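Given below, in the form of structure tokens, are the structures.
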Structure I
Amino acid sequence: MDLTHIAAIVLRQFYLIRGSLSRLLPLFVWAGIDIVLWGFITKYLNTVTPPGLNLVPSLLGAVLLWDFLIRVMQGVTMAFFEDVWSRNFLNIFATPLSISEYLSGLVLASIATSSVGLVVMVVLATMIFGLSFFVYGLMLVPFFLVLFMCGIALGILGSGLVLRLGPPAEWFVWPIPAIISPFVGVFYPLSTLPRWMRYIARVLPPSYVFEGMRAIVSRGSTAPHELLWGACLAVLYIVLACWFFARVYRYAVHTGLIARYSAETIS
């Protein structure tokens, strides 16, 4: 794996974002809007709940964590879509660039872009709505790590779907977070779900994060082995997503489907 090849992918994304206000603003504008909107909703709910019950750590914290996962996923898919929209995908793989180097570049680009959104969300949630991350303690680090790995897996999976089905399939990618959100219990305990949905929740890493977060807020501690199981699932899904993307890429090359991404292709 050549680090200069990976750096080239990241540098391309940097130049694209730096030269376009329409690419720069979404990095932090939507994240800020989400925190402000849910922050005021949480503030209102605190006025109608029994005294002493503070919903900020559980509700606003859940919004921040879930939004972080979405930003990570979109950081990967948007970097991939830039090559699809510009019909530059075929040109990139005409160079001595391996699949692992390309995916590594997408992941590093996602780290950079999602970090911008995370900083904005943390600043707004802390300074305006009084969210204290000391409530979660050191468990906040594995929370973010599991969600980051899950977001990377979803981003690579979504990119693979578009590579296999063609550019119009990007509309299959955007709803992915919304589809899985009811199963992972972002805003409610998994015990409220029907049994069949709880079975699905057990194989989704974010469910362990949000259950652990609520356990810390309500009881002051959580079971580390459950979060460890969520981390193992996230690692497994990253491996499977990379395998899926590589397999789809080889299929696209062997069958000629990759030509649909050529700059000379008009359909």
Structure II
Amino acid sequence: MADEQRAPSFPQRFTGKTVLVTGAGTGFGAEIAVRAAQEGARVVVHYNRSREGAEDTAKRIEQAGSEAALVQADITSWDEIRALADAAFSAFGGLDVAVNNVGDVARDQMSWRDITEESIDHVLAVDVKGTLLCTQEFGSRMVEAGGGCVINIGSTVIVRGSARAPQYAAAKYGILGITKSYAQAFAPTVRVNTFAPGFIETQATRSRQDWKSGRAEQLRSMTPMGRIPGPAEVAGTALFLATPDASHMTGAYMVADGGYNMVGA
């Protein structure tokens, strides 16, 4: 008899917990939000412009048997971040985990020669200012509440830099300083860590011209694991930083890149 197909089984690491994911309407953020729900969490789904995507994420969370709350905010605005934090804490009576996923990668810029002041300002406002203020607002409320965990989504771009978009590499390097600073400020009550995925094949990535013209194959050939994962594969890895197994980790930078940036002896 052929084996019956079974739905994937997930560990229940977040039963009874509330998780906020910024930028959860698309891409990696959506997959982190859904994975948190599959592991038992109630999820606050943040979005800025992707309302339709956020609603889709909420439907997937409900299909996983959990609850979702949608909150809109522009994270380049401190006032809107404050309102987002207030809404996140009131949605389900508290917040245990905040995943600061929102980031601008200057996706349309294909060369350093195309850099503009507007792009520099926007990337730094979203990735650095936004991440800093989200960490400040979510984390300070967690300290007052007696505990919690903040995960900032970084990037392995800091290892090699980016000739395509130097402002993106600079911004992601800034997230390390934010993480370490708040890890010290909030210790020992709230842990703050950075999770750095390598290249992820999201829908937005697949639509990039350089990805379609050979970069995907080049990167696969340079990655020891031999492939570029979809966002769902590393969503659970990011959430590991909020589990009891990571209870002695704070101020850390954790990488999941298939060995692409393996450091030599």
Structure III
Amino acid sequence: MTHASQPDETTTAAPAILETSDGERIAYHHHAGRGPGILFCGGFMSDMTGTKAMTLQAFAGERGQAFTRFDYRGHGQSTGAFADGTIGAWTSDALAVLDDVTSGPLVIVGSSMGGWIALLLALARPDRVAGLVGVAAAPDFTEDLMWAEFEEEVRQTLLTERVYHEPSEYSDEPYTITMDLIEEGRNHLIMRGPIPIHAPVRLLHGMRDSDVPHRLSVLLAERLETEDVQVRLVKDGDHRLSTDRDLGLLTGAVSELSGF
């Protein structure tokens, strides 16, 4: 991996660029500070300018804490086509940012798909993880929330055409779901047995989440080998968990795991 530009220090500056070994350009913002740093992993078809990412950046800045946010390939300001993305490729992007941009222990925050990727990072770099925070974490979603829930007609479309465009309630653009995403995702499933993560974990989940059932966070808590795991359910919370109250729960969890 090589850096094409240096990290910026303002929220309005152009992102820095991390060039990957396979030629993609991953856009990121990194702010130096004391550790443990915070690394934010966004969701499926999300980018690093969302409410949770920017709230955490401001929170970290007030505390003098290191903070990093980035766009996976095919997302936001990074290169690549979204339809070419897979869980493995996006995890590789996150791992490149972790290895080449950040240093020292990290509190890794993952939103939705980012919760799955955060768990994969913790498995790959256990010595770098001070704690994990999942916000509507969606491990194994390609298999359990997509493939398993699709109507037979949708499955047949994917099997024959290799792509399906699913309407999104969050964007005018539909979700582009490829058979490559489904098939490659099977290489990264972690919910089939115990998950050997021993760092402290905090899981936040809205009970009115229509995309990722809150029971998934309860099951994840059971699967994790760490004993220091807490699930915090918000009865009227939706998938985004982006109200001021919800964001307060998020920053509180990060503060707790940061130790200051």
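Looking at structures I, II, III, which one was P(r) over Cα pairs in 10 Å bins from 0, in percent, for residues 103-198 alone calculated from, given that it came out as 15, 40, 29, 15, 2? It would help to have the intermediate numbers written out before the result.
Details: I: 12, 32, 37, 17, 2; II: 17, 44, 26, 11, 2; III: 15, 40, 29, 15, 2.
Clearly, the read-out refers to III.
Who wins on percent of Cα pairs over 11 Å apart, for residues 175-222 alone among I, II, III, i.e. which is largest?
Values: I: 65; II: 73; III: 77.
Looking at the calculated values, the largest one is III.
Quick check on the output: -23500 is helix-only ellipticity at 222 nm (-39500 (n - 2.57) for each DSSP H run of 4 or more, over all residues; to 500), derived from one of I, II, III. Which one produced it? Provide the component values of the computation, followed by the final result.
Working: I: -23500; II: -12000; III: -9500.
Source structure for this number: I.
Ranked on distance in nm of label points 7 Å out along Cα→Cβ at positions 39 and 247, which label among I, II, III comes first with the largest value? Intermediate values should be presented prior to the final figure.
Numbers: I: 4.5; II: 1.6; III: 2.5.
Largest calculated value belongs to I.
Read the figures in this text as sums done on the coordinates, not as results from a lab. If you're wondering where the values come from, they're calculated on a predicted model, not measured in any experiment. Cβ atoms are built from the backbone, for glycine too; each structure is taken alone.
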